[in-house]
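Student: Dropping the structures in below, format is structure tokens.
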Structure P
């Protein structure tokens, strides 16, 4: 199996590639090592707003020209902002790789942040915030995050506040770009029908950003926990139960992946079977992992009827307690098989591979071979699952809810159900 290659250019840009000769496409992902956790309270929402503005014109292309050039070759261009990273990604036919790399480099290093475009896009971002406010199954995660890390950048919304978005200026954005958007703070990941030398040649041609001009500094995340219950006139009650977990560099990272899969990875998982299939308490119930550099949270989401919330949380607590002393060989084997199949299925998608390569180099300073990840998954034991589950539920939980909360069990009663 072909593995990834990594080269660091003289200007500090790290370039990683994976050759996939059997496909006809190429995917490009530019990872910038900055996200919302690097913002002060006054800057909250700036990383995401800047990401929007990067598509609104450069020194040689208008916003329309950027869109037309990609559409002319049947390509796809997009971006996203997370709490720790900002990513610009494109997918093109292999013969159009240069166009994709040219445009991504252009928006990353030569965006002009025109005042008229800024005012137009300000309205778009405000609409995005309004849309999120109307989406309770997303909103409840923001409420959980806020209570898990109160007063900390990790607890703030990536989209930011309406007040901040209305206040940001062009100079705020230019200063932000100068501080964070430089080659040494980036990883260029390319996967598909390409070769490493070809990508390096194009990277040297187009990715000529300045040397380091600023720095990215973040405060260590301190998990606290607690309750965040918001009454809304909704048909369902949206619940998130969150615990302190671990960062992506922790030695138990793959133990946590297997644990989460046993609980909610597929239709045979514990939560799906016990909560939905056997008791009919909800339509959806799913664990989520949010692992950061030095910390993380483990969450379980469900939407249910208000009068079912107490029973649902009781069953969840029972399943978590059971995992502290009972992990069957069959469910351990199933969880590992699911995780490994996911890794190999991703190997068939150049877009997934480019995205994963960029993440790995930023997080671990190198591409991580699939074979290495498989070994770590295989190494996870039932004893590891029991131990880590005990550690997780020993932390103070975070309980967030949005909807008809009149029949919600008290925080103290939920905590009592969860205590080891």
Structure Q
């Protein structure tokens, strides 16, 4: 196997954190590209073979050979093809590790046969940042020869006076990925794991006439630990605003924040008219998180005096979505799941239908209150309102996020052919 094979299309991956590593594993499963070129930007271990140790096993998902082949007994083949250039053959797939550069503009993607780069560092998320700013920017990958760059986290524009650049777009596959214009968009964000799950949970409700009139919306995600947290208690760095992230992830339930609601505004613009509250609770598990979605609707009352929105209506909406427009993206489950049941499960969200709940009450508007708004009435008005609570599981690492990130990357890649 040659270090670079002309005419081949390799996927570029910047960083080998949780998402970067699992993107490599995903390509070993799906083979969407001819191979991968990973920029690590630093040396690894004492010898090139130490990289194999980092790639062949995972605390959460197990050994790579079991991940790919179960317990069939089939083995993975690892070959060091070029020690000087860190080129490996992993089960017949070309994998090259770059160790020299950390600033995106200095990474030689074009030379390595890479057209699309997935930036998994979490460090370069402002699409307005110039390529020569500080430690670099997402746009630096374009200077390095990539045609498109996809960030594996939501955009964060630091200067509130700046708007989203015309060449930038935040997308969730299956929701708004068809808005991608290959002639216009070069810097893309795949949002977050929570936004991906949330968007797929709310989409079928917005598209159904019975549940599209949303009055209020909020969500909480019970979220597995991430590398932004401390293994043991640490002293906060200067300027740290959230002191809870310095507390031990192994021993605490930690209240946190999430940008899922803000990102959802970009993914599904009509949400902006509703307003969305969101928060996160970090727990000591390695992966699989749970969204609790709370919505209130204006609810019609049928001839028998029953609300038209109820548990069965909601579950049927999700069943129809799972069998139709969101097939293989949303799964409706009538099992009583626990989080480990969903490790590696390939769905943006798995609806826990057993726990769907609705309650309908009435907002009473007295005559005197109506008069303040110029409404003439002889008696109070009762407005039916239904509250919904629905739960959705998502594997925030491989099963949900990496798989949907890959679908998005493949969609972008198809536009280059």
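We did not get these values from a lab; they are worked out from the coordinates using the rules stated. The structure presented is a predicted model; accordingly, all values stated were derived computationally and were not measured. Cβ atoms are built from the backbone, for glycine too; each structure is taken alone.
Student: Can you say which of P, Q returns 18.4, 56 when Rg and Dmax of the Cα atoms in Å, for residues 98-289 alone is computed?
Tutor: Numbers: P: 21.7, 60; Q: 18.4, 56.
Of the options listed, only Q reproduces it.
Student: Could you figure out which one of P, Q the value -5500 for helix-only ellipticity at 222 nm (-39500 (n - 2.57) for each DSSP H run of 4 or more, over all residues; to 500) was computed from?
Tutor: Working: P: -13500; Q: -5500.
Answer by label: Q.
Student: Here's another thing I want to ask about it. Give the label, chosen from P, Q, of the structure having the highest value of mean count of other Cβ atoms within 10 Å over residues 34-41.
Tutor: On the way: P: 20.2; Q: 23.4.
Greatest value across P, Q: structure Q.
Student: Any idea which of P, Q comes out highest on volume of the Cα convex hull per residue in Å³?
Tutor: Numbers: P: 141; Q: 185.
Of structures P, Q, the maximum of volume of the Cα convex hull per residue in Å³ occurs in Q.
Student: Tell me which structure, out of P, Q, gives 14 once relative contact order in percent (Cα under 8 Å, 6 or more apart) is calculated. Let's see the in-between values first.
Tutor: Working: P: 23; Q: 14.
Computing relative contact order in percent (Cα under 8 Å, 6 or more apart) on every structure in P, Q gives 14 only for Q.
Student: A follow-up question, please. As an exercise: distance in nm of label points 7 Å out along Cα→Cβ at positions 122 and 138, calculated from one structure in P, Q, equals 1.7. Which structure is it? Walk me through the intermediate numbers first.
Tutor: Details: P: 2.2; Q: 1.7.
Going label by label, the one that fits is Q.
Student: Taking distance in nm of label points 7 Å out along Cα→Cβ at positions 58 and 266 from the coordinates of each of P, Q, which one would give 2.5?
Tutor: Details: P: 4.3; Q: 2.5.
This figure was derived from Q.
Student: A value of 26, 11, 10 was derived for semi-axes √(5λ) of the Cα gyration tensor in Å, for residues 250-297 alone; which structure in P, Q was it taken from?
Tutor: For semi-axes √(5λ) of the Cα gyration tensor in Å, for residues 250-297 alone, the value 26, 11, 10 is produced by structure Q.
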